[in-house]
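Listed next: structures, encoded as structure tokens.
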Structure I
């Protein structure tokens, strides 16, 4: 399998995800690959301001969690390219369909095993 096009897409996505994470979170160097959402500002004049900032931080945490998980998937796929195991299903070890990889280069399973992996998370 020609992995060059997938590697380029994954590296591009990794840069984008990292930039998005840096905008809303801080990297935690003590835990590799971990990020922590940061508040927009610390101006908390009234109770309403506190409530609003708390709500914004919760939204940032949800976004940070989603971006962090996707970044881990992309990083894992890039490591598989280096190891020569890219494009192999993690459940059955058969090749992942090209159309699935085209849609999601970080896919971990073939279509037949998609539910198996998701059910075990």
Structure II
């Protein structure tokens, strides 16, 4: 895995697969996980390879997307984070440097956010 890898965290398998395909078509290296707990486990072993995380807020498991963003900001500040939700804005405060995009988002919004966040990280 290269440092430019994007980690997608989304519990909806169709949306996760579509997002994976979309980012790969844009030339990005992408891995995916179904929830925040799986993503944290992945990051514990591969954080140096991850440039950015795209995560949904509401997911099953012990952690949600906001908690995941908090953990990434605290333990892996080199990783950019983009949080998505069907809500117009998150109901909880997001850490600094975490970007929010409301669903439904466009392909261009996600690609632009990923490119900007990865360059800034």
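Quick notes on this one:
- Computed -12500 for helix-only ellipticity at 222 nm (-39500 (n - 2.57) for each DSSP H run of 4 or more, over all residues; to 500) - originating structure among I, II: II
- When distance in nm of label points 7 Å out along Cα→Cβ at positions 5 and 37 is calculated for each of I, II, the greatest value falls to I.
- Structure responsible for 14.9, with mean count of other Cβ atoms within 10 Å over residues 77-84 calculated and labels I, II on offer: I
- Rg/Rh (Cα atoms, Kirkwood Rh) - structure with the largest value, from I, II: I
- Once FRET efficiency 1/(1 + (r/R0)^6) of positions 29 and 109 (r between Cβ atoms, R0 = 35 Å, to 0.05) is computed for every structure in I, II, the highest value turns out to be that of II.
- Source structure (of I, II) for FRET efficiency 1/(1 + (r/R0)^6) of positions 13 and 69 (r between Cβ atoms, R0 = 25 Å, to 0.05), computed value 0.70: II
None of the figures in this text is laboratory data; all of them are computed from the coordinates on show. Since the structure is predicted, the reported quantities are computational estimates derived from the model, not experimental observations. Cβ atoms are built from the backbone, for glycine too; each structure is taken alone.
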